[in-house]
Structure 1
């Protein structure tokens, strides 16, 4: 399984993904689920993937092939790095997803596996706004809004409560980053199918570049956030008023 999340605030977008995949308790592997593309001074795009690994890897491969074709100026070639808007970029991701589903779904399901997949896409082009989309298996998508400023895919239920409580459009980017890490930590504590290392990316508004890093299991910054959150929760719990039995 997996857990990926993206938080969109006025200062930018924070994206975080785990790297664990499993096909049973004795078949656990690492696969990157975050993909970054940049065209210096023009645009930056980040994808997070969840679901059938063959499908999501196929989508990424198609996107990269289109980028190469557009760079060679092939007739009619269009890519996420050359299209006119981020909305069109989300459409291109959806079209690649739809094509893979149409080709492979029946065959995958005939062998007893699930073909469902989903992708989060965040990006900004020069002169445009930072935008955040969730693309479904069918290729259709929704966009994050001020009312719903974060998106999740995979094992989202354990990490959602903290996001519901603290994330709003005005949340500072540094606080959104902490909330993302706490959300992931809560998920890993409750679900063994989500695990380290983590891939973290920040797309600051109008920067048109992505800051990213990998967090390993012994990362001191992540451990400090996890330990501090656990300690504060325990103290808050013990400070709650007693409830009379009658």
Structure 2
């Protein structure tokens, strides 16, 4: 009888990532809400608020101002955590855990697929923005940085659904993980510049990492390479990523030990 031999961390990572990417191709319908809902609100917000916002915000391009909001809504909470739940419920994850596969690769491989997915979603929403007249002052390089920064945020947030999936094994609980994002999404400068918010909301928004992410993304569109805004956005993504990834890998370790 031959025993399974370790293939190395990157071999395990590649195998898990390819499986996760294939599952994406088999379930294109799962991506439709992630794309259509943000685009719907992008169109509605522009139609309802553009004239008012540009009237009171001198020099404000509301289409450009709202594009990062649409991007963030498209990429936040999108992950392969539901696939992980299915693996837990069917016992497939338990079978993997008795093989020599590297434990971290089980989670990181799915996250590689998540990054590909959120990058594609960011690109599609950005193309719509270009079609309605949004232009990047920072050029092609700035647009690439915009896509990568948006995708990094989407990846950082995936730690929440993976943590819930590993701790509960419940698909309903995983689907509700997006609710965590609601305070982040609305207690910030989503619809108006920070200075136009009421004092109490402005105070909260200044502590909200999404505020700094939006400022960084908006600067790439309308101002160029503003180091202060970009560093703030990177710090916000990194801060959320540290918290969510630590929680996800702790949940993975706990499930491995319990099994």
Structure 3
């Protein structure tokens, strides 16, 4: 399948830093013509750099294992969410992007669209690195202790710095969305950071693929109706959309126009 093949290409590239078309043809059992087309498509999406005979990884290899894994899980759904999120951003705005894997995809979308000049506040080393070489983006990196498994800052210093800022929009990744429990995270360290990011922003958007609905974890971020909207992929269950409409929770997807509260 086309998507599975591209995901395997990206996973190998992430491990090795470089892939050869001839080697991929042998491993994936498909033609070199097909693989060159795949690499061209992935290059256009900003996920690798195509070179003669293969492709090289973009950026330094400092992404730790759990972030790597999350980045490639639900890859196309996250890219779809990133595009919908990008469409909510107006030129000249100051936005906050957190350390979630879907937010890294949003950073890639911002990098590839120079028409929108933006100020980006982030606690993610990975997001900052993705945007570093682009003159249409002004980056403010939030300081603090770096959680190595996330490649992002946390703790009192990060919270103190965020408390002195304000933004137009915040884009926050989460682990679970449940209409009864609320919006939750798997761990505690980033809970306060994400809450502060939402607090200092005029609008906040939760970025979560459709598999996150119905899931609930130990750290509560906020009630489900607290964000401006939840942005998800087009595979979201119709029952979820119907319940969201009943409870006046706004959900944006690629294929549905948002309903205004």
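If relative contact order in percent (Cα under 8 Å, 6 or more apart) is computed to be 24, which of 1, 2, 3 is the source? Write down the numbers at each step before the final one.
Numbers: 1: 28; 2: 24; 3: 14.
Of the structures listed, the value fits 2.
Between 1, 2, 3, which one scores greatest on FRET efficiency 1/(1 + (r/R0)^6) of positions 73 and 145 (r between Cβ atoms, R0 = 25 Å, to 0.05)?
2
Bear in mind these aren't lab numbers, they're just calculated from the coordinates by the rules spelled out. Remember, it's a predicted structure, so these values are computed and weren't measured experimentally. Cβ atoms are built from the backbone, for glycine too; each structure is taken alone.
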